[in-house]
Structure P
């Protein structure tokens, strides 16, 4: 069995936004990843103040008020939050 390796580029986040139904992460290289907010129950239930308090980590995003961490690679792979 062979493995297909895909170069996904720079996975550092530069900003985070929320719409009524999506989490939108802009990467350092300008790409945007939009995933359904339904996938992340803690973020969906959070207030706008809690959502706005995030830290960009080397390969993901951390919301300290919510104890929520999302990895960019997981978002690209379609992994849902718990």
Structure Q
């Protein structure tokens, strides 16, 4: 996948994971792309560790990236400092 494909995949996965997880970390276009791309890497690694074969197609890549991005967002929420007002 070329760089443009990674950006589109990252944005879609980041936006979908933001809708699922909620919270206040990593909002906006660029943070969604970064969370989505990191999520794609995490999701791909996790899928290989669980024994899933190479997924074919853009939809399979989005599903794996969204699962990874959800994991990344949950970790970000867990380690982010709480607002103590």
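When relative contact order in percent (Cα under 8 Å, 6 or more apart) is compared over structures P, Q, which one is greatest? Between P, Q, the highest calculated value is found for Q.
Looking at structures P, Q, which one was Kirkwood radius over Cα pairs in Å calculated from, given that it came out as 12.8? Could you put the intermediate results ahead of the total?
On the way: P: 13.2; Q: 12.8.
The read-out comes from structure Q.
Taking distance in nm of label points 7 Å out along Cα→Cβ at positions 48 and 64 as the criterion, the top-ranked structure out of P, Q is P, with the highest value.
Where does the value 1.6 come from, among P, Q, when distance in nm of label points 7 Å out along Cα→Cβ at positions 32 and 56 is the thing being computed? It was calculated from structure P.
I have -4000 for helix-only ellipticity at 222 nm (-39500 (n - 2.57) for each DSSP H run of 4 or more, over all residues; to 500), calculated from one of the structures P, Q. Which structure is it? Computed on structure P.
Taken together, the values in this text are just the output of simple stated rules run on the coordinates, not laboratory data. Treat the numbers as computed from the prediction; the structure is a model and nothing was measured. Cβ atoms are built from the backbone, for glycine too; each structure is taken alone.
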